[in-house]
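J.: Multiple structures are listed underneath, in structure tokens.
Coordinate-derived values only; no laboratory data. Computed from a prediction, not measured in an experiment: that's the story for all the values here. Cβ atoms are built from the backbone, for glycine too; each structure is taken alone.
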Structure P
Amino acid sequence: MSTRQGGRSAAEAGSRTPVSAVERRSIDFVPEDERHGSPVNQFTLWFGANMQITAVVDGALAVIFGADALWAIIGLFIGNLAGGVVMALHSAQGPRLGLPQMISSRAQFGVFGAVIPLLLVIVMYLGFAATGTVLSGQAINLIVGVDAEAFGIIVFGLLTMVVATLGYRHIHMMGRISTVVGIVGFTFLAIRVFTEYDVGALLSEHNFDITTFLLAISLSAGWQLTFGPYVADYSRYLPRDTPENVTFHATLWGSVLGSQWSMTLGALLAGLSASSQLGADQLPFIANQVGFLGDLAGPALLATVIYFVIVVGKLTVNSLNAYGGFMTMVTTVTSFSGEVRIRPVVRAAYIGVFIAVSVLIALAATDDFLTNFRNFILALLMVFTPWSAINLTDYYLISKERVDVPALYDPDGRYGRWNVAALTSYAVGIGCQIPFMAQTLYTGPMTEELGGADISWMVGLLVTGAVYYLWARRTANPPAEMIYPPGTELAGKR
């Protein structure tokens with residue numbers, strides 16, 4: 001495959017399908033004459049989507065639940081890198097397949113079988129959308145000076161609906177905007193932290209604890225792994241000849257650097273707050289994340305700018321969640337209806353339902369936000385780590401990047417209705433993690449032996465991948481070469 005110049009391919013230089021305001025594609029294959037963009041857009045999308053307040057909260061959690069600030073930052077980087085590699089391997093599938101991530105998972109689980117992880121994915125998107133809406137709603141209220149909690153939440157929900165309904169191009173545009181806005185805003189906040197407080201004294205405390213260190217790794221790894229079920233949705237329009245390694249690295253470093261920057265800020269703020277260096281006259285970050293960042297910025301005008309930065313960053317990632325939620329719901333329904341194309345008005349209806357539910361959840365959110373969010377992230381690890389292990393093992397080691405695209409929409413085709421090997425491996429992958437869990441409601445026996453360290457996601461990734469590989473290499477039936485839909489310019493090409 002050739003290296004791309006300036007993000008344009010031969011197809012882009014010639015006749016192209018006119019661009020509409022609202023994206024026309026959904027779960028169907030993206031033909032070559034509609035491919036566009038360059039891997040740079042993957043970097044800005046994932047960098048911008050991670051330069052946001054929920055990532056700051058995720059980094060703070062590592063310190064709030066016991067880690068030393070310095071070791072928390074190191075652990076968060078290890079987790080971001082490990083989880084980011086898995087996430088970026090999913091992204092690299094997009095240009096070759098031209099399909100949403102969860103449609104391609106039918107190749108592993110079967111057309112009906114893929115619905116099982118899909119239902120869990122919908123819950124994930126709703127959870128992230130709701131928690132992000134709570135924080136963004138607070139920022140909007142502070143910008144306009146409104147006390148009614150529901151106002152900011154509803155306004156943010158409507159903004160998310162507009163961007164997600166417009167679709168792929170506009171979501172990538174938000175990524176570019178949030179990258180610029182995030183760099184400016186978060187650089188200013190970092191300068192404020194280092195000039196106003198004794199960060200050196202905080203980082204000089206080297207109290208290493210293996211349990212909290214592994215918790216920090218798990219929090220950031222979980223953050224990255226939960227992007228896996230939809231990351232290829234945002235690379236599937238790239239020209240087919242885009243080198244996989246370029247897509248991989250653009251996605252990986254965009255996500256890792258954006259996340260690490262935000263999480264490092266969160267770890268420092270939580271550490272400073274815990275050490276009482278901030279003074280009694282300031283809002284503690286633990287109790288009021290949005291308000292605290294505004295106070296940290298300084299005067300009212302600068303605080304308003306930071307609130308705007310928060311809204312822009314959250315709008316980008318929340319649009320990913322709403323768009324991914326729509327894709328997931330449609331993939332679930334069409335598994336049984338057999339539809340391939342979804343009209344724009346139907347897209348808007350699906351997204352509207354998703355946004356409405358996430359807003360209702362946000363309005364009903366409890367005050368115990370941090371604890372619930374930590375448990376939510378770690379619980380998601382248990383169900384998405386096995387899915388990632390199966391998808392990547394099959395695509396790169398079993399099928400060797402060969403997929404029969406038309407068969408993904410046919411329950412009677414190559415991949416069938418249910419894939420016993422994948423579904424059984426998935427169940428084993430979830431079950432093997434239970435003894436290693438460290439949750440509020442349950443702590444596994446192996447976790448107690450390890451002093452409370454949660455390594456369940458590592459166990460799930462390795463065991464699931466091994467079980468599926470040993471089984472699928474004897475039973476899988478991948479095509480001899482890539483099979484594209486008939487009637488497209490790629491039909492018959494490898």
Structure Q
Amino acid sequence: MSRALIVMAKKPAAGSTKTRLSPALNPTEAADLYEAMLGDIVHGLKDRDDADVFVAADREDSVPWFSATFPDVRVVNQGDGSLGDRLDRVLSDALALGYSSVFAISSDSPDLPVDHVTRAFELLDSDEVDVVFGPSEDGGYWTIGWKKPWPEMVRDVEMSRPDVLLNSVRIAEELEATVAFAPEWYDIDEITDVARLAEGIDPGRLPQTTLALTAIHADAAIPNAGEGHAAVASSVSVVIPALNEADNIATVVAGLRAEGVGHVVVVDNGSTDDTAARAREAGAEVVSEPRRGYGYACAKGTEACLVNGADIVAYIDGDQSSRPSELLSLIEPIHCGDARLVLGSRTAGTIAAGAMPPHQRAGNAATAALMRLLYSVPVTDLGPYRAIDAGLIADLDMTEMTFGWPTEMMVKAAARNESITEVPVSWDNRVAGESKVGGTVAGSILAGWHILRVTLRHAWSARKVGNVSR
């Protein structure tokens with residue numbers, strides 16, 4: 001059986017490659033590590049005698065770089081669109097070349113055991129198997145293999161989420177495709193993954209990665225990375241205001257717990273579904289706030305965090321639009337003493353297609369511009385994903401109980417001349433349920449009015465600011 005094995009790759013670039021490894025690694029270190037891992041992956045696969053190996057470049061203008069870097073491997077272009085669109089394209093194109101089975105493989109697992117790849121091949125060789133997945137520990141997969149095109153299996157699934165594999169398998173069942181699973185492995189996404197890789201690396205098998213890790217260790221970037229992650233995460237309590245998020249809340253809580261957060265507070269803001277029960281089952285403290293209002297919910301959750309003795313209080317929505325895996329980068333500036341309030345900027349990060357409707361995007365940009373004008377605070381976003389020093393939030397005397405609550409936090413901190421910073425964060429489409437703000441024009445207008453009212457109300461009392469960094 002002739003096979004094609006296609007490595008999905010991205011051209012390394014400081015500042016846009018492996019950004020979740022920051023701040024533990026600087027942008028150049030993160031890009032250099034990925035380039036080393038990619039080199040070891042491709043060179044480790046290209047000499048297999050049971051498959052032809054391709055590298056799929058992330059962009060057309062990246063193809064020359066990949067061709068020069070891997071001159072003895074065929075390079076193809078992933079093309080445009082979502083990751084699902086690109087997976088479908090490279091797999092289907094390989095089948096069109098005459099291969100009887102095709103596999104796409106992640107470039108994020110340099111130490112993937114060779115036997116795992118061999119097992120994936122063996123599974124798809126069976127006449128009884130249509131599709132093979134290699135599960136990743138984060139809920140995705142390190143490989144997918146086909147013998148015929150199954151476009152819905154990748155195009156109809158939102159990638160980079162903890163339920164990617166689950167949703168892909170569900171679609172496979174709907175298509176009556178028989179699925180088999182290769183052994184599970186892990187991706188290099190977080191600094192703790194790098195520490196895990198460094199601990200068990202085989203220098204003979206991964207020479208480039210070993211050199212890159214050695215350089216990072218020379219800068220003392222990784223030693224005890226896992227312990228550092230745990231120490232930072234254990235200092236934070238996270239508030240999740242929730243209204244009818246039963247289908248989302250357990251995943252968000254579990255994601256935060258996986259990051260090492262010991263205290264997660266879900267504020268049930270009058271839900272009529274099983275939000276509270278599912279949050280408790282996932283390990284969260286659940287408090288009730290029957291008075292409807294985002295500010296009421298945040299205030300109630302903050303109180304619970306302060307009672308618990310938190311050093312840092314963070315806020316995240318319960319609809320899976322923000323990623324728990326990005327919490328460390330959000331709280332790190334406070335933990336290190338560089339800021340007292342950290343705002344997650346979706347504008348500076350990544351916004352999934354359709355996640356922020358045009359009317360919400362326009363209103364957010366206009367309000368951010370007004371904040372810059374009135375308060376000399378160079379913010380780019382007024383998003384809900386944020387973290388604040390517990391002592392500061394206790395002193396701010398928050399009174400705004402609507403969607404203007406986060407704005408009040410920011411303008412009061414600015415008026416006190418507190419250090420504020422932004423970090424880039426992702427903004428995904430909610431997985432289930434309905435948005436209370438961006439889902440409707442009316443909801444966005446109401447939220448925008450509260451934010452605008454709070455912004456203007458505090459403008460006259462704000463004193464000199466301007467110490468905000470990015």
Structure R
Amino acid sequence: MFLSVFDIFKIGIGPSSSHTMGPMTAVLHFLDRLATGEGGRFDPLSVARITVSLHGSLAFTGKGHASDRAIMLGLLGFQPDAVDADLADAQLAQLHESKTLTLEGCGAVRFDPEADLVFDFGPALSLHTNGMKFAALDPDGQSLFADTYYSVGGGFVMTETELTAADEGPGADLREEKEAIGYPYPFGCAAEMLRMGAASGLSIAAMKRANEEVVLGAEVLPERLDAIWRVMDGCIERGLTQEGILPGGLNVKRRASAIHRRLIGQAEGNSQQPHANNDWLAVYAMAVNEENAAGSQVVTSPTNGAAGVVPAVIRYYRDHCVGATREGIDTILLTASAIGGLIKHNASISGAECGCQAEVGSASAMAAAGLCAALGGSNGQAENAAEIALEHHLGMTCDPVMGLVQVPCIERNGMGAIKAVNAASLALHGDGTHFMPLDNCIETMRQTGMDMGDRYKETSLGGLAVNLPEC
């Protein structure tokens with residue numbers, strides 16, 4: 001399917017796109033089907049109770065990723081991109097007390113968060129590690145309607161039927177489907193993207209823009225891109241001013257605000273070291289991921305766990321790079337989304353599928369290509385930048401301590417941003433020709449993820465998650 005820039009960059013809430021936004025989106029989809037009686041198969045008014053079970057990675061790290069809270073918020077009708085925190089907390093408290101939902105088409109329905117929301121620690125469901133089962137029961141406890149959903153990374157969800165029907169294996173050519181819809185540049189791999197760019201004389205961003213305008217139009221697209229950047233930048237600003245302890249029990253202290261103040265002081269006193277640019281990159285990324293860990297509003301880039309990398313690189317471009325322009329920000333977003341779409345289509349952006357190489361590694365590749373393009377790089381140089389960044393994240397595990405998107409996730413975003421800028425710079429010093437094509441690197445990431453043990457893929461059963469300090 002065609003992945004829009006707004007599929008890759010989605011406004012939502014923390015701490016996880018696959019474990020928070022995905023479950024909330026799945027619930028909302030299930031409720032829409034419930035309200036119509038799934039096309040008249042049953043009477044919605046006969047629904048008396050809702051049950052939910054979480055499986056695989058959603059079970060093992062669901063508490064730390066607030067999956068239970070996300071499920072309940074979805075049942076209460078909250079959308080991922082529009083959660084009023086105070087209202088949400090009040091309605092959650094009321095739900096715990098009343099154990100009753102009021103659902104469109106169904107009326108009052110029983111839902112006891114303690115009994116009807118189950119974390120199943122048995123084997124993961126067969127199709128994907130992030131599985132959810134929803135059921136609507138009648139007054140006698142008989143199932144009226146049930147379905148299984150999977151959160152496949154980046155906030156994307158699929159039903160069991162949709163996932164079963166999906167193409168077997170990565171890399172299927174999307175040309176016929178995209179041309180039928182009317183996208184002028186339907187590239188499904190990086191090699192195809194480069195060929196189309198060479199034939200048309202257009203940049204990656206320009207080709208992506210042309211594809212987007214087929215759906216949105218030339219007037220709406222800039223407004224939508226600006227909205228994405230405003231949320232990203234706003235998230236950085238909030239993170240640079242907040243202090244205190246992050247929720248969840250690890251007692252991790254927010255550091256971005258103090259680091260930011262120190263960097264400003266060093267700059268004003270002309271005492272910054274030459275490597276200070278790395279510190280600025282890291283603090284921008286850490287600010288975002290501290291906000292994400294606190295459950296605040298973020299933009300999936302391409303996931304919540306990696307939400308700090310692209311915004312940090314854009315902020316670095318705007319505030320630190322010579323010749324930065326507002327149009328350059330759009331170039332980064334468009335180019336980055338093209339790379340992110342290729343990685344998702346041909347491999348994965350899910351930590352539960354392929355480890356953190358698929359999250360921070362993908363984000364770093366996206367940011368590297370985008371920055372390279374904004375600084376005047378050719379399509380070949382941008383593709384090279386993406387390959388360099390992804391190549392040097394290969395094998396990275398996803399091992400969040402206590403299932404919280406905090407350790408090592410917050411610092412890891414800072415390192416991903418630094419690698420992205422370094423990769424863009426190295427690519428700009430070349431002519432775009434290089435030994436390892438991006439497509440091959442993406443396939444290597446997929447193979448590495450498939451070979452990686454489940455304990456290293458967002459289950460908190462291995463790696464740093466089980467090697468904690470004893471004193």
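J.: Out of P, Q, R, which structure matches 17.4 when mean projected area of the Cα convex hull in nm², for residues 195-426 alone is calculated?
T.: It must be structure P, since only it matches.
J.: Given a computed value of 1.4 for distance in nm of label points 7 Å out along Cα→Cβ at positions 35 and 403, which structure among P, Q, R does it belong to?
T.: The correct label is P.
J.: Moving on to the next point. 29 is what came out when relative contact order in percent (Cα under 8 Å, 6 or more apart) was calculated for one structure; which of P, Q, R is it?
T.: Label of the originating structure: P.
J.: Using the calculated result -15500 for helix-only ellipticity at 222 nm (-39500 (n - 2.57) for each DSSP H run of 4 or more, over all residues; to 500), pick out the matching structure from P, Q, R.
T.: Only one of P, Q, R returns -15500 for helix-only ellipticity at 222 nm (-39500 (n - 2.57) for each DSSP H run of 4 or more, over all residues; to 500), namely R.
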